[in-house]
Each structure stands twice: as structure tokens, then as C-alpha cells.
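A.B. asks: What follows is a group of structures, each given as C-alpha cells.
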Structure 1
């Protein structure tokens, strides 16, 4: 695989957890794999006062701690790529200090005029930092062969209005093609394999539609609670935190049409088409198609309001109104403090129209294609086979592929893949503004309805349970009513 162009990566929020626990270990792995450019440097920028040497020492400690290496010493060849500048990112004049530091490093390392900015900061800085880059003429290259790119972490707004405002703001400073809205779920190898599984195998395409698929489930469960994220999570909730970005993107990969060519924009065009085809869930149907719940003890968590109605679990049924999927229910399930940590996509195929054999399975549990995103990444196909011996007794079996069987191949970390893509200028796995706004347009009415209703229909479930018992209503309340909300 070829290397990206020589460039400089500037990380805002360099003293924070995201940088130290995720980004730097990922960059180290890219270095070890010899996938970084020969001329490449990383400039950490934050308010905390460090020298270059101190930043390198702290970075080395975190890389070892995150078990990215068994060595007790990180090679100097990587650490010498790291630099640091202490400055106040909330003060426009301070960006002259940052700009001077960038110039020094570019000259010292003979780097071209190519800079990738990474906002590893709280969302409140997503407008401020680009604005100050613009005010200090740092958002545009100074030479014809140069470029500027911007990576933005989620959340991308808190509703449709704020998402549109943020997108407009960023597009006034950077070109849309140079804005990379990162969703680490899309960096997972299994997620990317959905596209390969669908579009490189002729055996699936004839079955991948409403004629043969009964329903689609996409779930993401966690055993942990909100940990120390109470302040953020109590203003976000499971619908914003997981469904609006992660699960919606997974769904798009499952539901999209094949692009004409495997290039970023045609792929992202198809994703937008899926989002725009989702049938809106209108107010009379929200309580029937969307169930929210909160785990016991959530209101006692640190930084959570005593009367909080924030949901920690969501189950949702919805439909995609196009020729491929019309009438096929899609289901989202996500929650905290569940029985196991798991992210999975299950395609439920329709059962046979007639039962011929003793013990033959009937219903949607008979034939399933399961794509496990995490943990223990695997793809499994479930079907019926004859039990050896007399007669025709049928038993359900599964044919599995486990990524762990590829013992000689290391699965890249999600941030490794996404950082490398941004360095290449490949936006395939990044969210485009029109897709972002289309997903918020679907989610917004539900959020507004919950804000009005507050405590109404907010269920409670015990820690360690897979959501409330009421979740089973999603599969019974809407039976036979696929067209009733049109």
C-alpha cells in the first residue's frame, strides 16, 4: 500500500483523553506498520503547558498503557515526530503563536504546505477554532500544491438546526471536500466488509430485498453505564449518542444501492438516498415505534439531574420507502448497562412457504445472516440441515467466519484506518453534510416529542437486563400496519 503525501498533523486538544488514548496509539501503530509518510510530523496543541520532550514522555506512557506495544520504550523514530505548542485556543491573537510554531516545524522537517487539523476538543470549540484559523489566514494553503483538511469528532450538532448551522459555518471556512466528520464505527473492519460482502458476491444480491428479507436488526449494547460522562450524556442520551450517527451509518451500508464506481462521492450519494427514503415517524406513531428507557440508578450518577428523563436505552422500528425495502421493518436497539457488550447486524430472511420436514424451523430465526461488529468480529450464516441417521429430522446450524482465524493478519484499529484515509484525502468512510442533515431530519421529531412529554412512557430497566420488557411491543404493535402512517 502506498504512503500518503508528506504532511503535518495538528491536533487540537492534545492533552485530552481522546488524543492520548486513541489518536497517538493509532498513529504509533501506523508508524510501526511503515504506513506514515517519510516526512510527517504531529503537532499537539492545547492549553496545558508542556515542552516537546514532556509531551513525548507522556505520549510514550499512554501508548504503552494502551497495550499498543509490549516494549518498555517507544522508539525515538516515532517520538521525534511529536511536537507541542501551548496556547489559548479561545483567543484569536494566540493563533499567531500556533502559526509560527507550524512554520518552524515545516522548515525544520522540510514539510510541504499540507496540514491536517484534528479537533479532538469539546464540541463547543468546533465553531471557535475554525473561525480563528480563518481570522489568522490559516485555513487555506499558501502554495498551489498545498491543502488544508479538517477532522471533526462527533457530536455534529444536537439537533437539525444546530447541525445545519455548524455545517454552514464550517463550509464558509473550508471546502466541503476538505471537512471530515469522523465516526469511529465506520473505521471498524467488519463494517467496511458489509460493502464487500454485498457488492463482491453475486449470491447475496438476488436475496437482498423485500421479497426475501423479513426484517433487519441493528444493535449496539454496552455493559457499562455512563462512567464519568454524566454532564455530556445527560444532555445527549442514547438517541443522539448512538442512533443518530453510529447505527444510522450501519443501516445505510446495509440498505444502500450499489454505487456505479467504488469512489467516495458515489458511495456517499447512495447513503444520502437511503436517509431521504426513511419514512418519517409522525407524532401519533412515536410511542408505538420508539421505546425509551432508563437504567435503575441513572439519576444517582455523577453530574446527572435528579429528575432526568434522559434515555439510556432506545428501541426503534422504522421503514424505508423505496422499491428494495418497502414494507420491511428495520429495528434499532441500543443501551447501557446491558447483559453483554455487543454490536451486531442481523438480516432475518423469510421462512419457507411450506414445512416439509420434522423439526423444521419456522419463522425469522431459521435463516439469518449475522454480522458481528464487536467484540469477536465475525460473519455467520444460519440455516437448516438434516441430522445424520434415519428420517429427515432438521437442525439449525451456522456457518461462521471469524476474523480471529486470520492469525497472521492484524485487524487495524478504527482510528488507524480513518486517520490514514484523511491523510490520503479519502472521504469514503466520513459523513457528508447532506447525509448528516438528513439523519437529523428523521431524528428531530422524536426528540421534540420526548421533550414535550418528559416523564410519559419512560420505562425503567434493571442493570444487566437487555432493556425494558416493553421492547417486545415493537414487533407486535405495528404488525399489519406498514402502510397506516403514510
Structure 2
């Protein structure tokens, strides 16, 4: 097995909450047409990626797919160049009256992929939606509505208003998959926010549901909630979900620091064939709690930040995309209990220099079953699964990941800032480890990835 280099030390204790990157209010080309203000923004990026183990990936790292010794990628390193995270944005806003404000925002990049896309010659990839939403704000009422796709309300904010889903903080991470331990999603939603002054906000949202299911090495009955084929305007299969995800949040800025708590409620559906040829319909509702803090130790220069989410059925809300549910031997979906923890520091010694260090982890608890004879395993983390081929190319590994952790650090240098925009250079190093559950055959292997990212960006 590969071993962690001696130079990797766990000196990184805290990480950032602000995961959004948008134009600052005064950036981009601004137009005013009949009282509607339009801001055109974005950036062009040239990025370089090196990974010590090959994941066949672009600028976003698939943290849950780091290869073990049974895969060819374990013996290969990976070097890629990419411009696909380059971004375009359009913001339109206007005032119905001095108290009522309307706005819309669209942001896209080039990281989507058609079913037949490849990098062989034409690099034929589709643009993709990052954000696309409309918002309505009433100042006197302190009430705000949002409809469309943007960051989940479960994603940490950087101020108590929670009204702007696009914080203007710099997204320090070059890796488009963010960092292990981060809680986030971009998804369609309907959000309502009530502000009580500038210090306190209550917010609720109903958001698009999906279910990620752990693969089963041993056959179980088909759960038709997991295996419906694509329909109109979808190229891949979707899960069947009877209810949306519900998120509630309280955010507070008491005068020093930022604090928030949230609750995430989800429902998971199972459809199994009965003896009469029909489908049963069962569901399980789960609850998870989380929160975050920003502590400005030296305001504007040095901050400590942390966030976390704890509960059942939370896998797809983490950067590592661990599964939400597993299946028992009857094929029923059962939520997995786990946690996502992210901590870090942000340091800005000068306006032109930003430094960061992060530590994050995501993990799941074991939920396993056996047949009547006790010789066949089901579920997640069963010690009857087989990892005996973890050190042999083509060998068998069907055990499950218990925990994924990442240590990463980097910085940005804004070497040009002027009336024509800005250019900046960024470098990031990341070290990821995937820890498997211990099993009778093959023990508990660990997959390791070391990564270096370099980025040059021009913001107009």
C-alpha cells in the first residue's frame, strides 16, 4: 500500500464556510436599461492538475473514487490542463418601488458533459447551470423570497441575512469539488427568509430531492425507487422521491463573529414488488442537524471558521458524495448515519495575498445484515465483504468506505488589479485518504491521493 509522505503533518485545524464565488458588487461590466441594472461578470481560467493516483478527472476531484491497488489508476499519476471552470454570470436587478426589489441571477461554467462527450479532439462539453434564480425582497417587512437553482440553504453563509445565496467571499479552493467535509449542494429550491434587523434571520427552504444508494456486492430484490430509467429531458436515471428535502436555519451576528444552526429533514422511498405483481410503497423520514461559525480573530486579516452536519441520510450533501442509504437483504433502503466536519483558517496579510488551510472529514456508521446462515453480507460496512485484492491489480475489493479525510492548503496572489479587472495566480496542495471498514477477508485498506493545482484567472 502507498504510505503518507513524512512531510504531511496535521497542522491544519480549521476551514472556510464561504464556498461561493461571485463577482464583487463593483466588478463586471454594468449596464442600466430602463431602470434595470445588468452586471456581466465572470472569469477566464487556465488550470493545471496533478494527482499521484489517476482518477481520470478534470478540475473536480472524485474523493470517493481514489484507487486502491486493484485498479490501474493506483499505479499511474495524472496530469491535466483545463479551462472548463471558466465562468460567465449575469445579474439583473430593479426596484418596483423604494421598498420592493426584484432580481435575477444566472451563472454558468463549462464543466457539464454530454453523454457522448470526450477529450479526444473537439472537447465537446455542454455549458452547465451553476445558479439560475429569481428573488423578491421587501425591505420594510424584512422578508425575502427566492425561486430557482442556487446553493442549498444547508450550505454555510457568511452573514446573518441569509438573503443573498451568493456570498461575495472569495472561493479560495481551486478544486471544483471543494474540500472533503464541506456541506453543500446546488439545486432548485423555494426559499423564504425573515430578517429581524441585521443580526438575526430565520429561513426555510424546500429543495429538490435525490437519493444516493450504496452498491451491493450481493444481489437483493430490485427496489424500483432506485432504478427508474431516464425520461423527458433527463439523460441519466433519477431516484424516486415522494417529498422534497426541507431545510430550516437560524443565523446570528451578535456583533463579533457569525453563528448559525440548521435542521435538514429528508424522506427516502422504497418500492418493492409484491407476490401479486404490484409495488409496495414505504418511506423513512430522517433528520440531521448542523451549524457553523466564523470567528474574526483579527478582523479583515485572520479568521477561524468551522462547520458540521450530523445525522442520517446526509451523504449527497458532502463533497465526498458518500451514499445516503444502503439496502437490507429485502432490498429496502435504510438511511446511513454519519457526519461531515470542516475546519480551517483564512489569512489575508495584504490586499493582494490570501492564504488558507483546511481540514475536513466525512464518515458513515456501519449498517450491515446477514442471511439466515450468517455467511452472506448485505448493507454497508459488512465484515463479510471481500477486500482481499486491494494490493493486486484486478483483485477483488467490494468493501465500503468508513471515512474520507482531506488536508489542504494554498493561496492566491492578485498580481494585477486595475480598471481593466484583475489577474491572480493560485496554488493548492491536497492530501486525501479513504479508510475502508475492516473485513474478515482483506482487512481495512486505505487509498491515498496527493494533488497539486495551479490556476491563473482573469476577472473582468
Structure 3
């Protein structure tokens, strides 16, 4: 099966780690060639700005106008990812860790999501307690000690000090739910609100006792989706009330008030509605760090609702926005080189950041050669797949496209004002704390595009190949 994958790039060190002295560096990835995060030898010359013609494509950046502060980019460390990791050869495990989490050798992820007991990307459904144990006396994360916790520790050992970990549940234990099943939706019974809130606190403390600091958590993964896997339904009012009467006070009482609480954690379509119900309530609002969202439902009609992200940013400027999950569904080996797969990532990241998002989380960081393991057959793509028969890694184009953001935009960066003059390219820009400016350009066209890049009052002309992404890094402003 994996012989088909050989058309993807497979390197012992998949990204450029060479330090460059030039003030301007241009990196390019082409989805239909072997050019992957390749540094150009061309050093552009900036001259005084000239009014471009309307037929020209251009990116205009005004570094003097800044917006939200960047937190990080990363992915989920699921059971599936952990189990696949430990089926890799030892040398491939080291390559994997460096490729994702080293800033110099890889793409420098600074954000990871973990799961609270099982999800669809586990081998089976399980919890941390015995069924029916409302007092939680049997609570134990022993099962996670086999794969997920040691995997997470390996990640933290390689990652920079900026990395943060947040957690999400897919379902309470079956006895706590109206359908007596962890799968197929159902709701959390009101009499178990206190026990479920205590479950969060026990999880956080158990993981921190293992040396894994928990930065934050979401209340419920996809609270409006009845899935054939672990799922649980909350209306906006139910999520609000669970937060303000139970979860928020419980974390405060347990000395965990510093944890960042993220509401919604579902698609962009209902993002503004859910945020409005919860954040307009002062008693709920005080516990909320931000609102999380996914990309699934609103992408099906080909019209992602990026404007809903901006509406929440405008309505609640004191709260954060975080993309908590997205992947290319329906794993199919024959689509592995489809340029739409990495372009979906880049398009979403550019638009979400331009609408105020501070952090962006991919779904499974690693899956096997079949897009799993998954206990309900919900197989998906990941940026990196591991062949469990050979023990080797394969890097897809999505890995490199995400890397055009995560390697160069660092925690603490500020998004700066930018815009384009043509729909042929899309772009976003950030200023790092060290003063370096990062400009990202995406070309989804079937042909190369010539474009003007203007920084302040200086301009230059560049070319971006067909179906490609570029990152331009300025050590100093032109």
C-alpha cells in the first residue's frame, strides 16, 4: 500500500534548518513538485512604491497597525497518534519529534490538544472510572500511561518552552448520560453535573502529577453533533449553566482557576450564536478564556463561514478565538497528492487569523497507513502518516503547508494589517517579538502568479508557482 506514498516527500530532516544571513528569506512549497519549504536564492530589491494597475495582483502590508497576539499552532496527541508513534522505528520516532516540535530542525509546533479518556481515534471506548462510580473513587489514568502520557512527555522534552497543552472530552461516562451510552449523542444528566465537573479537576491534577501541565480545556467536543462515536449534546444554555454553576466554581475550589476554559469547540456555522449566549451572561463570561471552533459543517457547501469568526472577535474583543480541530476526512490513498488537501489548511489558517484567531490546532498529528486506528471506522488524513508495517514515516503536503505558518510565526507575535488586490492570492502577516516580519502568500490557481509585495512605502515584484505557498521573512523592514 505504501509504495503509492513514495510520491510524497520523505526526508531524514524534512525542513530547512540552515541559518541565513540575508535580511530577506523566501520559502516555497509546491504541492505538485518536490519543492518543500525550499529557500529561494533570489533576494528581492525593494523600491519606492508605485501605484499598481488594477489587473495586477498584490499584497500590501502595514506593519504599524497591529491586531491580536499569537499563541501557537499545533495538533492533537490522540490515542491513535500515540499508538502509531510507538510502532515506528526508533530513528523515525526521533525524526517525527524533531520534524514537528523543533524550531530549528522542524516546523516548531507550540500547541497540543489531548483527549479526556476515549474518542473516535481510540481503539475502544473507555473512561477513567468504574461504571456507576459517581464519587469518582476509582478514578485512574493508568490506561494512558501505556502510550499517550509517555508520548506527550516525549513531545514536551523536544518542544520549546512556549508549548501549551489543552484537553477536551468527547463524552461523559455512559451512566451519567440520558442515553446510557458514550456513543450516539445523549445529554449529561443534570444530577451528574457536579460529578462531571469534578472529573475535569481530577484529570488535570492526574496529568500534572505525571509532569504534563494542562494550560486549558474545552467543555465538550462538538456539543451539537450526534455521532456514532463518543459524543454528548449541550444546548448553548446547558453549556452556559454547566460552566457557571459547576465547572467554573469547581476549578476555582480545586485551585485550578488559572486554567483557560474554551467554550463551543464546534463548527463556525453556530459560532456566533453559541458565543453570544454564553458570553453575554456575566457569571459565565468571567470563567471563559475564549471560544473554540472547527471547520467541518460549514465547508461542505464550499463556503466556509470565516465571517462568523470575525463577528465574535468584534463582539467580544476581550475574549480569544482558537481553532480547536480540523482535518481532511475520508482517507483515500489515491487523493494523497490532491492539492486541495493542503490548500484547505492554508486557506483556513489565513482567513481565521485575519479574523482574529490567536491559535490553530490540527486534528491527529500522526495516523497509520489506513488513516487510523479508529474504533468506528472514521478514517482521516493526517499531515504525517506512519507505515506500521515498515516503521517509517511519510510527510504529506499538508505538513509543509502548516509549517509555512508554525515555523516562522512564533508565540507572542502580533498580526499586522495586510490585504490583497486580487482573489488569485490570499495572505496574512505577523510581526514577531524579535522584530521580524512574516508574510504568507497562497496560490490555489492552476498557473503561477506574479504579484507585488508592498511593505509600508516600499515595493518589490515576486512570483508564486501554481498550487503553492510562500513565506517571506524580513529580519528588518525594507
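A.B. asks: With helix-only ellipticity at 222 nm (-39500 (n - 2.57) for each DSSP H run of 4 or more, over all residues; to 500) derived from the coordinates and found to be -6500, which of 1, 2, 3 does the value describe? Could the numbers behind the result be given before it?
C.D. replies: On the way: 1: -9500; 2: 0; 3: -6500.
Of the structures listed, the value fits 3.
A.B. asks: Follow-up question, since we're still on this one. Using mean count of other Cβ atoms within 10 Å over residues 115-122, single out the structure from 1, 2, 3 with the greatest value. Can you show the working numbers first?
C.D. replies: Working: 1: 21.6; 2: 9.2; 3: 24.4.
Largest calculated value belongs to 3.
A.B. asks: Out of 1, 2, 3, choose the structure whose coordinates give distance in nm of label points 7 Å out along Cα→Cβ at positions 123 and 355 equal to 3.3 when calculated.
C.D. replies: On the way: 1: 4.9; 2: 3.3; 3: 3.9.
Computing distance in nm of label points 7 Å out along Cα→Cβ at positions 123 and 355 on every structure in 1, 2, 3 gives 3.3 only for 2.
A.B. asks: Now a separate question. Can you spot which of 1, 2, 3 the value 0.75 was calculated from, given it is FRET efficiency 1/(1 + (r/R0)^6) of positions 155 and 387 (r between Cβ atoms, R0 = 41 Å, to 0.05)? Intermediate values should be presented prior to the final figure.
C.D. replies: Details: 1: 0.20; 2: 0.75; 3: 1.00.
This value belongs to structure 2.
A.B. asks: Using the calculated result 72, 54, 47 for Cα extents along the principal axes in Å, pick out the matching structure from 1, 2, 3. List each step's numbers first, then the result.
C.D. replies: On the way: 1: 77, 54, 43; 2: 72, 54, 47; 3: 70, 53, 39.
Attributed to the structure labelled 2.
Read the figures in this text as sums done on the coordinates, not as results from a lab. Given the structure is predicted, the values throughout are model-derived calculations rather than measurements. Cβ atoms are built from the backbone, for glycine too; each structure is taken alone.
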